[in-house]
Structure P
């Protein structure tokens, strides 16, 4: 959920006003990344707070800081590197996004979702999203990894607009936001690694404050197993564009009211690092096992 404190740095902004302006910026940013990396990534991975270990396993990496893309957003949250890494994982061309923007930073939903559209423009048919979360369900302990099977969107900010961008469905079906085939592959690899990978429902809230105990009880009653402050905008835009999506959460702390004492920033960092190492290994094996040329599903992709 990327539960980190704003550090006050200038973030920059993305000029995404107007349909033509939005599409034009996406094309420009994708062109720059394509020229820098010389790749057409099949997979776009988004790394959450403290989960940057995956970026270090990319072979032949080309790093492109967000600031190198004119007008691109620059995250201001601790634990996010703020760069793209293009390279290969297990022979598969990938775009790794180390850092994301959040609604609680004052960003518009379009800006939060812009990297997903850039990745799709580069050719990514799959989006793999990671995040740090608070555990609500009693068996989801700090340091563990959760395979997201569904989500509750309690951010109360629409991320899509009508008319949509080219290639995006105006009213996407989110009956299955997370791809069953990718989930089955993740479960299979977890079994081979002898690690627990329970299913869970991700509760998305706007943040940046941690939840109150009453809010956590309400989330639990609504069916949420973990709670975070990201992911849903990216997933929604990816599904509108026909991409296959997988989401994995690292539990960094118990949600409010379920732990002894206050939620500690130091503890969340510790558990993000602990779970992040295992997650990087799982993702490395998963990406290497992906079938070549697996088709996107849903709406037509936007070229």
Structure Q
């Protein structure tokens, strides 16, 4: 045991020194430190408990931050916010979201702010989403818009697996850039894939790669617009008559803003509808989404759409 001298009021004492346990910290520049905050994973598991959907398991690593679900109405839906406090993604980041919805659950997943992607010199930022929707479960995936900054590179994939009787509402939107700063279609590359697999083995797939600088034709006629959006409503638990009625309602909503919103509704090779549209401004995008989402909730489940921005 080691001792040290200790002087108190001109008197000298010898007292033992407590040995600090050795801690093996990773060296600066090691792969462990380099991935902190850059390889984040967020995982959820939901089950039905009486009239409510409850969160039974969760885990997250930086930059994701976990918040428990909220209950904004008496429907039992678990409203879940996906929070990344870092402010966005940079080249080399690799983040993922995984959720398992068990039978009879109802989960809405959204984000409190836009998903910003910053300039990258080489590597893309990668975001992967895997969602499993159990029998008779309902999933609503409604994140905020992705904003790719000038020079940014991003690769995103959203994969949804539906069990018999499950329904998924999947929303995805991208901005042309920082529109308020007159930065439009200046990002390096955006790769996006959405795949919704049905119980019978079929799939609804949307896949694109935008490279405005090197391949201007990849943007095409969309270049004159500032926002591009897709909404998928897929599920075999809905009657054919409901899909037909909803098709008419959604088409009418898209026609309410001539010159500001341009879009159409189509029927995929699976039970459901797909809405694609472009918008001139963020308010046009948001108001159109809110109207479409409210119509979907009303026709499918006889539920109102809460104002998520108030919470």
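None of the figures in this text is laboratory data; all of them are computed from the coordinates on show. The model shown is predicted, which means the values in this text are computed figures rather than measured ones. Cβ atoms are built from the backbone, for glycine too; each structure is taken alone.
Hey, log10 I(q)/I(0) by the Debye sum over Cα atoms at q = 0.09, 0.13, 0.15 Å⁻¹ derived from one of P, Q reads -0.38, -0.84, -1.17; which structure? Answer for the origin of the read-out: P.
Looking at distance in nm of label points 7 Å out along Cα→Cβ at positions 38 and 222 over structures P, Q, structure P comes out largest. When FRET efficiency 1/(1 + (r/R0)^6) of positions 62 and 142 (r between Cβ atoms, R0 = 41 Å, to 0.05) is computed for each of P, Q, the one that comes out at 0.95 is Q.
If you line up P, Q by Rg/Rh (Cα atoms, Kirkwood Rh), for residues 70-189 alone, the top spot, with the largest value, goes to Q.
Calculating relative contact order in percent (Cα under 8 Å, 6 or more apart) for structures P, Q picks out P as the one with the greatest value. Could you figure out which one of P, Q the value 27.5 for mean count of other Cβ atoms within 10 Å over residues 94-101 was computed from? That value comes from structure P.
Given a value of -4000 for helix-only ellipticity at 222 nm (-39500 (n - 2.57) for each DSSP H run of 4 or more, over all residues; to 500), point me to the structure among P, Q it was derived from. The read-out was computed on structure Q.
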